[in-house]
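Following are the structures in question.
FYI, it's all coordinate maths here, none of it is from the lab. Model, not experiment: these values are computed from the prediction. Cβ atoms are built from the backbone, for glycine too; each structure is taken alone.
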Structure 1
Amino acid sequence: MSQSYPRRAQLRYTVWAWSAYAGGGLAVADAAIQRHRSLAASGPLLAVASAALGAGIAWSRRAARYGVGARSERVVADRLRSLEGRGWVVCHSVVWRGRGDIDHVVQSPGILAFAIETKTSRYDHTHLARTREAALHLDPYWQSCVPVLCLARRSGVCAEEQGVQVVSADRLVARLSELAGRA
């Protein structure tokens, strides 16, 4: 599986955070050295250190949030792996120009395709709308593309909401098979 968008973002923010921490640490060390020469010279360096460390904390938090998303996408990818040996085609992190990526695109042995957006456990109407848009984006390539929102850390969910199949990871494969069987 190629590296997902959340995993790439997590790595990017982690690098930025550690760079900010390093810069903040150097500014603190320089301020300590400058303090012996002149108190006025150490003040601005401490302000720079504080800003750098604050940015590092913010980027670390953002990296952690992307890490949760990356783990959720991995859960769904692991579930979809069982379809691959049965004639299904499964693609992960499909580029959607100007919109990021479509988490998973699955084609059944027939003509039906699925655009799958992964969420950890909660979603709202904007997530449903994005999932519908992803399926519409893929429609020219298949006769029909079904929008699916998969909740990686919930169980027992299988419903349709605003034209989107909302399903938990534990029911994902069964629901896709059922929908493909109807087509």
Structure 2
Amino acid sequence: MPLPAEVNLKILGAHNRENAGFAGAALCVLGVQKAAIHKGLESFEPVAGRLEHIRTVRGIQIYNDNNATTPDATIAALRALGTNIVLICGGTDKGLDMSKLVAEIPRYCKGLVLLRETGTTRIQKSKGKMQKYNSKLKIAEHDTVKECVQKAMQIAEKGDIVLFSPAFASFGKWFKNEYDRGVQFVEIVKNL
């Protein structure tokens, strides 16, 4: 069930709008009135770590999409937010195909800051290919989330978006799990 255009969701992205439409269709089958469904969907708050707006600093919007541990999830975030994005991604390799993400990054991003880990080298190897399609794409790599945030904020300008959407798992030397990674990111941003 496609949602009518007048249903305003608090969650971003066509993928979330589609999911809300499926939820609405299921509720319709159960006999819930459309007005009640639309009101309920409009009241749904974003979930922590999923395209969560943390704050705006110097006119730069900062989003936490820490739970995006696959390239498809990061692609959905890029498409939801649009252009002028400085993407922070990278992490532990899960052996997933990165080719679609590599193709999308130059379309949406003005900057790419990679968190150095086992999977990150797979993105780094495509640096030339990405810059071929977007010669202005700035690419950096750092060892810690804090360094990545600092670099992203140096690249970003007023009106831009800094998006933390790793596309990889969080296991490795820096984090206990993906939730720890998200908590670290949020704390760093709150202290900017």
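Hey, distance in nm of label points 7 Å out along Cα→Cβ at positions 116 and 148 derived from one of 1, 2 reads 1.4; which structure?
Values: 1: 0.5; 2: 1.4.
Traced to structure 2.
One of 1, 2 was used to compute relative contact order in percent (Cα under 8 Å, 6 or more apart), and the answer was 25. Which one was it?
Numbers: 1: 17; 2: 25.
Checking each candidate, the match is 2.
One of 1, 2 was used to calculate distance in nm of label points 7 Å out along Cα→Cβ at positions 68 and 156, giving 2.3; which? Walk me through the numbers on the way to the answer.
Details: 1: 2.3; 2: 1.3.
It must be structure 1, since only it matches.
Where does the value -13000 come from, among 1, 2, when helix-only ellipticity at 222 nm (-39500 (n - 2.57) for each DSSP H run of 4 or more, over all residues; to 500) is the thing being computed?
On the way: 1: -21000; 2: -13000.
Of the options listed, only 2 reproduces it.
So Cα extents along the principal axes in Å, computed for just one structure, reads 52, 34, 33; which one of 1, 2 is that? Intermediate results must be reported in sequence, preceding the final value.
Numbers: 1: 79, 26, 26; 2: 52, 34, 33.
Label of the source structure: 2.
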